[in-house]
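Okay, got some structures for you below.
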Structure P
Amino acid sequence: MVQSSIMWIRFTTLWLVIFGFTATCAQLYAAEGDDLHYTLYRTWALAPQESENAFKIVAFLPEAYLFRILQSDAEDVSGNSYSRVITQDGVEILLYSGAISDWTFRQAVGSHEIIFNRPYRLCKTPRCDKIFEEQAWEIARGEAFKITDGDLGYSDIVQISATRGNEILQGYISGEELEALSRNGALTRTDRRVPRYNIRRYKSEALSTQCGQQREAGGIEPVIEGEQYSERLAQLLKMGTPVEEGIEIQKNYGSEGYQYSFYLYEVEDQAWEAESPERYFQMAAGFKTRCMPLGDSSQSVETFIEHVVFVNSRNQINDEPVQVDLPSSLFNTPQDLLQYTNDAYMVSINKPEHFESAIAILTRKIGDRILAGYMLTELNRSCRSEMRVQYSGSACRIYDY
């Protein structure tokens, strides 16, 4: 957990200036947003579940990433204090306590509703040409803005403002672009529910295979009690049909040197009213993972996630859910990092450029920045801290996307 001093100085100064300017407006916000905290610097995080006396390094969090603390009592991991939190992407993780802000987001920035997650050129006038330097502000990652006017006599133009030192930054953005930037993860809207999605994950033992195990078309796999979600999973992925005895497999899968794992994700979209049918949907994912036997035993070790199929029940064409393919070639990650990650992976986030690139790729493929952030933790296993030392020459540091 190495703190970036340059980012930390910029980030701290920015929040303190904004706090001094806007703290009196904090009461304007709904109480549900008052418990959001943020990361003080970029850091890695652990999966809550311990596996074989080790915690998986599943997530990378940039500075100013939002989250809620789920329990007040910190947990000890190898002599360090970690807190159980849920990120703005809806992922439950263990976060190093030293990376957690003492102030809540509201205490720090008051009524500012917009955080830019990447550099951006903001128009100084309602209509501008951004290619000209004098017509736009250069906005840095982590800067927070307040929506000050949404009706300026122009169609769909929003005025936003912030402070930088003694300077007031006032700029303009179209409502359409504001929505697009929010949807693509270029900015975070803190005046909306964070996290937006409440996600529950279930593994289907009926459909999943062990290393080298095969499933044949026409075969029937029994569904154990409490695993009825396997039927919905089979339907979304077009793998099988529910029958009285279980699930009738529709196509062959499984091969030597691979194992297949299938998951259903029940998603609650908290942006919709409780009674709305749009509030609930499902995702399904199938993982093809390379594996190798352990000696002469029946056990095996997973090494690399080679391919994932992904389906969102909301995304349909002609009433059929659209399947998205996520091959490992999308990320160009080295396939020999197992000794550093200690777990199978498709992506290995070991520096900010990896994170930004992987998020952009997944957002483009999945079509939803928040779901992309969630799925990234399913695919990612970062290298151990001693392998992330700059100029170490380890495989964790030398590759790029």
Structure Q
Amino acid sequence: MEYKAAGVADRPKSEAVRLLYLTYQESITVSGILHTQVVQMLERMAELGRAGDIMLLSFLSPQQMWTERHRLVDLKVRLREKGIRLITAPMLIPGRWKMPWALAFLLWVMPVMWVAVMRRCTVFHPRGYAAGMLAMMAGKLLGVPFIFDPRGPYPDEMVMNGIWKDGSFTHRVWRCWENLLIRRAAAVIGVTPEFRDEFQARGARQAVFIPNRAETERFAAAAREYRESARYRAREEAPELLFTGEMVSVWNSPEVVGRQFAMLSSVFPDARLRLLTNAKFDRITPTLEAQGVDISKVRHEARRPEEMPAAMPGATLGLIMRVVNVHSIWSVKIAEYLAAGIPILADCSMTGLPLKIILKHRLGFVADPQRPEDYAIVSEIIRDWEQWSNRCREYARRRLDIRSTARQHLRIYRQCLK
């Protein structure tokens, strides 16, 4: 890949990577996906020792900075011990972007430039669209390349969530920004092969597929500890279905969770459902009951991201789905389920490479809630539990460890300096 931004092409190829990672309006202390795909990824990158300096600049709302102040202090100390510096800055522009004037947030490019100059940063890695625009502007002015890491199609997601209208002025403006970011970035990251191919077709200089991964060692260690405890059991008459993640958006549907568990219960009457989610249980209870779920068999737990490895063991199956028709679906829960040794129950809505991997390597199965016969394999999974569980953990260790993400990112950064 060739990048000709001013001042960058003339730098020596041996120059160490000095990274400025940007997040905007995302809680790095509460969000599970930020915990793994940002914090843990940067920590693994620091362990590899191939980055000369790592800065994490997070723009947060004043409310977040106040309510999460103690956890932010703890996180700063934790990252500093790994050689990573966390800087938080207030975000004063409304986060929903309902009006074009919200683009005044671009004034926040000034602190980005200040940090970049003071720390002599050589690469920007913004996560998401807002951070991407700040990185693009600062990079243009300073001659620093940036990596566009959109995670999902933000303009279309806002339409799907009912916040913007399809084809509205705001939607069209953000689609234009999206195209600009794709074409100006030194590289664009897609979390599925289809997403990568779309970026390539839309003019990306380089598009790279990097799936969501997890810190597999922590999940595997927690699973081993659980198996050695007196709580460990897997009874055929009482399989437990686990679902993790938010349940209040278009991505994770409580209706699908309810349908899947209702059918599993019809085949295994003593089946149980465990929900690890920060969603209010009283908000999703009516939806689950409408699908025929016996709420007495449901256990709801709100867990912080760092508690997930210890919270997941004991489940028989982990549920994944693909509710919306976009190809950016590669849930971090896939890596976490497998790392914990939990076979996957894929809803029939799931498609793409994740489903192909699950079926090819026998890491789980796909089931249609309208077909009771699809669930017969659960008896085999419980009967040969150790074999299934070991196969899941081994695949996660080899293919879905966050260190692989760190290494991929480092390769991209070094290419930007050539």
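Rule-based calculations on the coordinates, nothing more; no lab input. Only a predicted model underlies this, so the values are computations on that prediction, with no experimental measurement involved. Cβ atoms are built from the backbone, for glycine too; each structure is taken alone.
For the reader, a short list of remarks on this structure follows.
- Looking across P, Q, the calculation of distance in nm of label points 7 Å out along Cα→Cβ at positions 184 and 272 that yields 5.3 traces back to Q.
- Given 19.1 for mean count of other Cβ atoms within 10 Å over residues 64-71, calculated: source structure among P, Q: P
- Which entry (P, Q) yields the derived value 17 for relative contact order in percent (Cα under 8 Å, 6 or more apart): Q
- Origin of the derived value -5500 (helix-only ellipticity at 222 nm (-39500 (n - 2.57) for each DSSP H run of 4 or more, over all residues; to 500); candidates P, Q): P
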